[in-house]
1. Given structures I, II, III, which gives the highest value for relative contact order in percent (Cα under 8 Å, 6 or more apart)?
2. Out of I, II, III, which structure matches 15.1 when mean count of other Cβ atoms within 10 Å over residues 24-31 is calculated?
3. Match the computed value 37, 34, 32 of Cα extents along the principal axes in Å to one of the structures I, II, III, and report its label.
Structure I
Amino acid sequence: MKMAREQKGFTLIELVIVIVILGILAAVAIPRYITIVTDARKAAVNGMAGGLRAAVIVSKAKYMVSGYASGTSIDMDGVLVNAPLGIPSGTQAGIISALTDTAGFNINLADPNAVTFQPENGGSGTCGAMYSGATGTVSTSLTGC
């Protein structure tokens, strides 16, 4: 009488099927993940641009409420912001002080009329928000995010 042999482990065909299924899932999931990361980076840049615009508006409002005082600093919640004519300057004491938080962004203050805010977590040098200390305008570039 022959005894049936017990099977231990997986057959080669079962392993190949699992590998093929994992390959198909990876081919579908990886492009979607990359799109999600890019969308998140673009959203972060747009969020920073919105924060910059809000800081400029609040600064102008404080300047007007103060009666267009001749001073160049505005008190924003206990923080003095360098803002001649109500527009925060493109310096650490200006727009950076007017913002509550700049975490997650590399800030380049080399040119006060073109202060750049780029995401720390990747993207190219063209992905970011730019602030002009002379005019208070904010622009974004989402190419390369």
Structure II
Amino acid sequence: MRLAQCFLSRVRATQFPINIMRMEFFATTTITASAEDLQRRLTISELPRWCASIEKVLSDAKSSGEIYCVWGTFRTHREDLRHGVRFSLPGCPNAFQWTVTTGHLPNPQHTVIHLSINRTEQDQDFIDSIQKFVADWKAGLEAHW
């Protein structure tokens, strides 16, 4: 028992501090959608309909494809989640990914767009383009749902 306590104390003492700075972006819509609705309608082939920052789909194999967007051409992955859908750009140096989900407190009737990258800092132009991407998603969902 003592050995285990000593080991845990050492592990805790030598762990690196956790950095809570994140590059996360959110938008909330009031569209009426279930998780199943999001999964059925938010497909790779329909991305330009939902987000004006995505200009065209170059290929679509249901759970993967290729898009042309504001930052260029990217391979895209899509996966169903418990409460919606996740899209990611696996070739992006920023590990760019976003989800569109519903059913979460405090407003389970709302739909949330959440985007993150794996950097704690970025240049302002890129941040502005990410904020526009999220705003385009919100506008697209509200206009076309």
Structure III
Amino acid sequence: MFPAFTPTISQLADRCPEERFTKPTVAILGASTDRSKYGNRAVRAYARLGYEVYPVHPSAPEIEGHRAYRSVLDVPVPRLDRISIYLPPEIGLKLIDEIAHKPASEVWFNPGSESDGLVERAQALGLNVVQGCSIVDIGVNPHQLD
């Protein structure tokens, strides 16, 4: 298992003074109301570890007790520690410019959300791209979230 994500000193320094001692933040793009989907499991995993979770869904008002936002740009924090994506690559390509306008330390493309073109575009926009399972990265087995 991987250790839980803890912001580095440089990531904390990037935060404004009032944010330096707050919970780490994550936006889940592709958050789902269906508890069997990884976009829902991610919401639960991050919340369990104390993250401030911002589910992003085009129509759901709430996911797992967290207010959902129609767009990552609607998330009410100036900077996120992490954006975790659970969308098909063709949808990700449509949203990547919007994602680039929301400052985040890391943008995670979870299995099935990435494509060569999408990753190349994200990197060209200057995003800190990570490819892998963000749930596993924080030390949670997604299969134990049933």
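Rule-based calculations on the coordinates, nothing more; no lab input. Since we're looking at a predicted model, the values are computed, not measured. Cβ atoms are built from the backbone, for glycine too; each structure is taken alone.
1. Working: I: 20; II: 29; III: 25.
Top value of relative contact order in percent (Cα under 8 Å, 6 or more apart), among I, II, III, belongs to structure II.
2. Working: I: 9.9; II: 15.1; III: 26.4.
The correct label is II.
3. Values: I: 107, 29, 21; II: 62, 33, 30; III: 37, 34, 32.
Of the options listed, only III reproduces it.
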